[in-house]
Structure 1
Amino acid sequence: MTGRALGYLAGAGSAALLAAAFAFQHIGGLPPCALCIWQRWPHVAAAFLAAALLLAPAPLRRPLLALGALAALTTGGIGIYHTGIEQGWWPGPTSCSGSGPGLSGMSGADLLDMTAPAQVVMCDEIPWAFAGLSMAGWNAVLSLGLAALWLAALRRPSAR
């Protein structure tokens with residue numbers, strides 16, 4: 001398989017993970033937390049980078065493949081960080097985890113604010129898991145696999 005083909009495959013993998021995330025959200029009724037949304041952006045970048053490979057001249061292919069690997073590694077890293085928060089290995093952001101200040105730091109006006117989100121999805125809760133891994137854990141594992149595809153694409157002669 002050529003380097004470009006591996007890049008397309010890795011980008012398609014990111015697009016598939018995005019589609020699954022949106023399915024869980026809109027069909028499965030599992031709204032994302034802030035860290036879940038952070039994990040989506042590198043997948044968007046990876047999908048666009050794979051699409052850019054279609055038109056890229058030869059001198060731009062290797063940089064695009066390297067950026068795709070970086071995007072996949074980034075979302076994999078965020079997934080590991082998120083999994084650690086879910087498992088209680090380290091504290092999460094105070095805005096979406098149990099380590100936050102709670103209601104004590106809010107004024108009466110803050111509590112009555114009708115423009116505030118109706119429900120804050122907590123980053124340290126696991127709403128769904130399969131085979132012992134949460135969605136964040138699966139994102140980490142699959143994203144690191146996609147990073148390996150991007151890196152394998154870089155090693156192919158057709159990537160140059």
Structure 2
Amino acid sequence: MDNEIKIIVNNRKAHHDYHIIESLEAGIALKGTEVKSLRAGKVNIRDSFALITGGEVFLHGLHISPYKQGNRFNHDPLRIRKLLLHRREINRLFGKVQEKGYTLIPLKLYWKNGRCKVELALAKGKRLYDKRESLAKRDISRQAARALKSTNYH
């Protein structure tokens with residue numbers, strides 16, 4: 001069986017705004033025109049987050065643009081979508097999210113064996129000084145790589 005993974009969209013701001021504790025794969029319940037829009041790459045994951053309500057996990061704020069040829073069958077772009085997880089995973093996440101400062105955010109959307117999957121992360125928000133620190137570390141490593149590259153050529 002071909003285990004091909006094709007990434008639809010990455011949440012690039014997630015690693016800047018949050019400390020990622022752990023991540024897991026979840027299915028997502030979609031409607032027909034949403035699938036077609038996802039295949040066209042018309043999705044924005046930046047401001048989305050997941051909440052656990054009534055023993056189920058729902059994804060809020062995921063914007064999937066209406067499908068151009070969808071006419072009256074189109075969906076609401078910001079509708080709340082159910083995530084498909086096992087009961088034990090939901091219970092474990094629920095316990096973790098009850099702790100102060102933890103939240104569930106999607107890291108990426110991708111196709112796996114023809115099905116749309118979400119990489120969901122348990123994360124803790126970074127403070128401003130944490131963000132500055134990670135930016136400084138990234139700049140230092142970039143400068144070091146640049147210096148190393150220039151010494152190799154000359």
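Since every read-out is calculated from the coordinates, none of them should be taken as a lab result. Bear in mind the structure is a predicted one, so any value in this text is a computation, not a measurement. Cβ atoms are built from the backbone, for glycine too; each structure is taken alone.
Which structure, out of 1, 2, was mean count of other Cβ atoms within 10 Å over residues 47-54 calculated from, if the result is 14.8?
The value was obtained from structure 2.
Out of 1, 2, which has the highest value for relative contact order in percent (Cα under 8 Å, 6 or more apart)?
1
Going by FRET efficiency 1/(1 + (r/R0)^6) of positions 23 and 127 (r between Cβ atoms, R0 = 25 Å, to 0.05), which of structures 1, 2 comes out largest?
1
Out of 1, 2, which structure matches -21500 when helix-only ellipticity at 222 nm (-39500 (n - 2.57) for each DSSP H run of 4 or more, over all residues; to 500) is calculated?
1
Quick one: volume of the Cα convex hull per residue in Å³ came out at 132 when computed from one of 1, 2, so which one is it?
Considering all the candidates, the number was obtained from 1.
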